[in-house]
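Next up: the structures, one after another.
Rule-based calculations on the coordinates, nothing more; no lab input. From a predicted model like this one, the values you see are computed outputs, not experimental measurements. Cβ atoms are built from the backbone, for glycine too; each structure is taken alone.
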Structure I
Amino acid sequence: MIAQLRKLNGGSSLARREALSFYILILPWLVGFLVFLAYPMLRSLYLSFTSYDLLSPPVWVGFRNFERIFSDANFWQSVKVTFLYALGSVPGGTIIALALAMVLSQKLRGVNIWRTIFFIPSILSSIAVAVLWLFIFRPEGGLLNMVLGVFGIQGPDWLLSEQWALPALILMSWWSVGGQIVIYLAGLKGIPEVLYEAAEIDGANDLAKFRFVTLPMLSPTIFFNVVLAIIGALQVFDAGYVMTRGGPNDATLFYMLNLYERAFQMAQMGYASALAWILFVIIMVITLLVIRSSAAWVYYEAEVR
């Protein structure tokens with residue numbers, strides 16, 4: 001009995017030391033989370049119910065900021081522009097990234113060099129990328145219009161045109177899909193070769209193997225990339241700020257750009273905080289809808305009985 005009690009006490013002491021070590025090790029992360037994430041979020045939530053201009057103390061106004069937002073033409077324009085951008089950039093980027101990953105997964109000469117080339121744009125500074133594409137989209141002497149001119153096509157004014165400014169930014173977003181390509185390559189490597197061999201025995205051609213083997217097995221990877229792409233597209237800011245400043249005539253007034261202007265140009269911090277929380281709800285709802293829809297099109301091999 002005495003030996004058992006000593007064993008229990010020793011185990012209890014060991015458990016306490018392990019728990020203490022655990023809390024000590026996570027303390028830096030916990031402090032960072034509370035100081036740099038939790039507090040700013042709660043502070044922003046409080047400010048969304050106030051009128052605050054950085055120079056004077058916040059004044060509580062209740063739901064007045066939210067009521068004002070829904071009657072603000074700039075809010076609805078920014079929502080429209082951002083959704084149109086997401087509708088263009090996400091499907092297009094997904095298709096391009098998947099197609100390139102399929103090509104780069106083949107045993108080709110110099111394939112590692114090509115993988116590096118396609119990945120580089122995704123690690124470049126977004127500001128540097130925007131400046132680069134400013135020169136590409138120049139109406140006179142721009143690379144894109146020069147290429148179109150070779151085929152006898154008169155290129156548009158791109159960023160100076162209300163009609164073409166947003167499509168130009170969508171086109172630019174397709175250039176930086178290197179991160180998605182890497183993830184698709186990893187997913188393709190994880191598909192068992194035996195499935196393709198079985199499909200060949202059944203007489204499947206390349207298109208059938210892609211449709212009935214590659215896509216189902218790759219669907220969790222596609223789902224992951226699509227969710228991240230949607231979240232990123234709804235928070236786009238750099239391209240609109242550097243290249244167009246929301247113009248021409250608010251044709252590229254992204255939601256985050258509108259929020260930035262309210263907060264740091266008009267010093268309407270309370271109003272901007274309310275905008276931020278509305279965007280948070282929009283992203284959360286859309287993400288939950290995509291997750292909910294995954295049951296109909298995402299295949300998980302482990303779930304098959």
Structure II
Amino acid sequence: MKQLIILSGKGGTGKTSVTAAFAHLAAQSGLAGKVILADADVDAANLELVLKPRLLEQQDFKGGKVAVINQDTCSACGDCEAVCRFDAILPPSPFGRGDGGEGYRIDPIACDGCAACVYQCPSESIAMHEQIAGKFYFSESRYGPLYHANLFPGQENSGKLVTLVKQRARLQALDENRELVIVDGPPGIGCPVISAVSGASLALIVAEPTVAGVHDMHRVLQTVKHFGVRAVVCINKADIYPAGADEIEVFCRESGIETVGRIPFDLTVATAMVAGEAVTAFRPESASSVAIAEIWEKIIPSLMESK
């Protein structure tokens with residue numbers, strides 16, 4: 001079983017459009033029925049918008065803990081407020097219990113879960129409680145099973161949720177002898193990307209020929225290299241700045257990284273997204289669809305044959 005992850009150094013480079021197109025191309029090839037899909041961009045999951053899956057399972061994701069004060073035993077001494085470095089302890093309300101209680105209260109958004117207040121409280125009135133940080137989903141799409149998730153705004157542990165999404169996809173692939181897991185990865189180089197890259201067989205970096213795009217491509221390539229995952233690069237919207245696209249190819253050639261194709265700027269991609277379709281299914285003869293199909297044909301044989 002192989003894992004192909006599509007990454008980008010920054011958001012908006014088109015990796016979800018490429019992932020959706022790959023899902024469609026896999027369903028039209030010898031990999032039909034042998035692919036599992038995973039959207040590891042849990043902070044802004046949108047692969048489901050293109051694939052329109054049917055939801056089969058939903059569960060809460062618990063990540064991180066938040067302090068909770070027992071008002072019945074709180075003596076309102078103020079020690080917790082004094083020790084909190086995140087200004088998460090709210091002082092007693094001057095309006096009494098009708099406006100939030102007479103004792104100290106916790107702002108769950110500001111609370112960092114450090115538990116300093118728990119150890120400082122002389123009456124042992126504060127405890128750490130797990131909080132629901134997001135939702136995990138399992139759906140059936142037109143191109144195969146899809147695992148995806150949604151991290152609530154302001155919550156942490158996105159890397160843990162990414163790991164859950166990938167683990168479930170990988171386990172089903174192993175149980176059902178499926179050959180490929182296609183992962184729509186998160187942007188950037190942070191904890192979610194590190195979790196998503198773990199165990200990958202190949203990383204396809206979608207870069208765009210802009211100053212920011214080239215800079216962030218360098219960073220994500222360094223991240224992938226650090227974890228020993230082979231990477232290849234494709235250039236999206238390559239014709240909007242040909243000199244930038246040439247710069248990317250020169251850098252990749254000098255670094256021993258294969259450039260597997262250039263995708264031209266094509267309004268068909270946006271039209272397909274609005275229609276909720278993979279661009280290769282919406283208009284297979286379009287310039288972008290042809291370019292993506294060529295990239296697919298270039299990387300998949302070597303990926304599936306690799307050890």
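Of the structures I, II, report the one carrying the highest value of distance in nm of label points 7 Å out along Cα→Cβ at positions 91 and 107. Spell out each step's value before the answer.
Numbers: I: 3.7; II: 1.4.
Sorting by distance in nm of label points 7 Å out along Cα→Cβ at positions 91 and 107 in descending order puts I first.
Of the structures I, II, report the one carrying the highest value of FRET efficiency 1/(1 + (r/R0)^6) of positions 19 and 171 (r between Cβ atoms, R0 = 41 Å, to 0.05). Before the final figure, lay out each step's value.
Working: I: 0.15; II: 1.00.
Going through I, II one by one, FRET efficiency 1/(1 + (r/R0)^6) of positions 19 and 171 (r between Cβ atoms, R0 = 41 Å, to 0.05) is largest in II.
Identify which of structures I, II gives the largest calculated value of FRET efficiency 1/(1 + (r/R0)^6) of positions 123 and 139 (r between Cβ atoms, R0 = 35 Å, to 0.05).
Of structures I, II, the maximum of FRET efficiency 1/(1 + (r/R0)^6) of positions 123 and 139 (r between Cβ atoms, R0 = 35 Å, to 0.05) occurs in I.
Have a look at I, II and say which one yields 0.40 for FRET efficiency 1/(1 + (r/R0)^6) of positions 195 and 259 (r between Cβ atoms, R0 = 25 Å, to 0.05), as calculated. Before the final figure, lay out the partial values.
Values: I: 0.00; II: 0.40.
Traced to structure II.
If you rank structures I, II by Cα Rg over 2.2 N^0.38 Å, which sits at the top with the largest value? Working shown, then result.
Working: I: 1.33; II: 1.21.
Sorting by Cα Rg over 2.2 N^0.38 Å in descending order puts I first.
Match the computed value 16.0 of mean count of other Cβ atoms within 10 Å over residues 67-74 to one of the structures I, II, and report its label.
Details: I: 12.4; II: 16.0.
For mean count of other Cβ atoms within 10 Å over residues 67-74, the value 16.0 is produced by structure II.
With helix-only ellipticity at 222 nm (-39500 (n - 2.57) for each DSSP H run of 4 or more, over all residues; to 500) derived from the coordinates and found to be -11000, which of I, II does the value describe? Walk me through the intermediate numbers first.
Details: I: -21000; II: -11000.
The read-out was computed on structure II.
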